[in-house]
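Readers should treat all values here as calculations from the given coordinates under stated rules, not as data from a laboratory. Predicted model only: the values in this text are computed from it and were never measured. Cβ atoms are built from the backbone, for glycine too; each structure is taken alone.
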Structure P
Amino acid sequence: MDWLNAVIQGLLLGGQYALLACGLSLIFGVMRIVNLAHGVIAVAAAYVALWLVQDGSVPLLLALVVVVPVFAAAGYALQRGLFNPALGGGELAPLLVSFGLGIVLTNVLQQVFSADSRSIGIGSLGTSSVPLAPDLSVGVFSLLTFVVGVGVIAAVQLFLSRTSTGRAMRATSDDPETAQLMGIDQRHLYGVATAIAIGTVALAGVFVGMSTQFSPTYGDLVLIFAFEAVIVGGLGSLWGTLLGGLVLGVAQTVGAQVDPAYGILAGHLVFLAVLLVRPSGLMPRTVTA
């Protein structure tokens, strides 16, 4: 029963990783760039939600409703004002821009909120559980995070496949030159893609803040987990990202079941194994598929 519990808890943890990695996968699938500021943006969203709840006396649900669209709008502005100009400088320029952005945001968070660890209180939701068997139960909050993660990935995938803007993104990803000749505004589409990506990672960041303690430098660990989920699942594949998150989560919890010190290490070893055996990932397809 202990091993079964480890697998179930790993699947639920994988839902959180998939939620964190969704935006990273989307940006790569549409623009072929890796946003190295992804993790610290998630942490920034957690800090903003914490500030709204503690200092603004805003209900947590309302804070969540405020944070996501605000960060999505910021993502659009960042793409139009910062990343789009960098795209003309080659593949390395956007990577360096996102790296610099991450460093700046980390230092801003340290200056504003200090280096102390914080967490977003969720009351009884953090301790409530649903029994599955006499000796087996799952946390309500973990289950909620998993459902939200799967739901967000499904919603983004539907957006890409069923809406005109999503189809334009797929066309731009497949053939940017032809899409531009057809009158598609790539700069606007890239802004929309980044807005969705930043909005989803902001949502994920608030959930991370509710599940564990975080600090301004916690974004580095978030980025590693998100990046590993994307690579394991397959670059640019949203459903692959979900699978990668689940595999990574199960690897960590099963490793921790063997020895508590092996949890994170087991996830890294699985990541390396996938790179060696299947470098393209478990579901190697793009968001345009």
Structure Q
Amino acid sequence: MASLLTLSDSEEVRLAETATRIREHVVEMLLAAGSGHSAGPLGMADVFTALYFSILNIDPADPWKPDRDRVVLSNGHICPVWYATLAERGYFPVSLLPTLRQLGSPLQGHTHIRSAPGVENTSGPLGQGLSQGVGMALAASLDGAGWRTHVLLSDAEHQEGQIWEAAMFAGKHRLHNLTAWVDRNNIQIDGYTEDVMPLEPLRAKYEAFNWYVIEIDGHNFKAIVDAARHAEAIYERPTVVICHTIPGRGVDFMERDYRWHGVPPDREQARRAVQELRSLRGRIASEAE
């Protein structure tokens, strides 16, 4: 597996191209659905890409193999990026993506466990995913299993008390087979987190609950992969990776604007976004030559 010392330039380019393609899918899915969340899925595309293409022990041909790493998405409203990543990784056809949020589609606006290959949990109410992941990690520990649980969370859902109950439990039980990935994009549906309900000092809070904390640029593939490997080397407690990300990443008129948290693009906005992303993908490829 790759690490900070071995992630080649060509591998980094491949990940960047894949993440940009995943962002294009997200925009097209949201346009087709006519509803959904834009900023978060675009901001977390690099983390999802690194997980599924460099980090996780998985097999798309055998999505439920017993020794697979588990992935739990707590902030289920960013599921378009999960679906798009799973499709790009080969779990199901890319042609299924435009059915997002349609009646009868396995790709609903919040995830439902095993509705599609690779979807490991049901989401909806915020603040629940860390508890789900803690249960999985504890089960693996009790069974002596070697697989790892990865939980992806938003920063704003840390305003929910259950997050901290789960964090306290994980720290008490020293669940070293658990990695949490926090999307620290500083926005929520009605404003900026530090205006609505301040989260800082977020690092110190996790440390107080006996977690090992890593802070990274959530758009730096080498940093993401290295953080995952670093977490695997921590045996005395769980690890949280605070990923500083830009909401709406890759689409200039969406970036850092909390108003894009919970709305989809219209047709013209989607056209502009996809054009910008395809131009970016072209620059990535040309610079690699």
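To test your reading of the models, identify which of P, Q gives 18.8, 63 for Rg and Dmax of the Cα atoms in Å when calculated. Each step should come with its number before you reach the end.
Values: P: 18.8, 63; Q: 17.8, 53.
Of the structures listed, the value fits P.
For which of P, Q does mean count of other Cβ atoms within 10 Å over residues 154-161, calculated from the coordinates, equal 16.5?
P
When helix-only ellipticity at 222 nm (-39500 (n - 2.57) for each DSSP H run of 4 or more, over all residues; to 500) is calculated, the result is -13000; to which of the structures P, Q does this value belong? Write out the running numbers ahead of the final one.
Numbers: P: -24500; Q: -13000.
Of the structures listed, the value fits Q.
Assuming 26 is relative contact order in percent (Cα under 8 Å, 6 or more apart) as calculated from a single structure, say which of P, Q it is. If you can, show how the numbers build up before the last one.
Details: P: 38; Q: 26.
Label of the source structure: Q.
Of the structures P, Q, report the one carrying the highest value of mean count of other Cβ atoms within 10 Å over residues 170-177. Don't skip to the answer; put the middle values down first.
Values: P: 15.8; Q: 19.1.
Largest one: structure Q.
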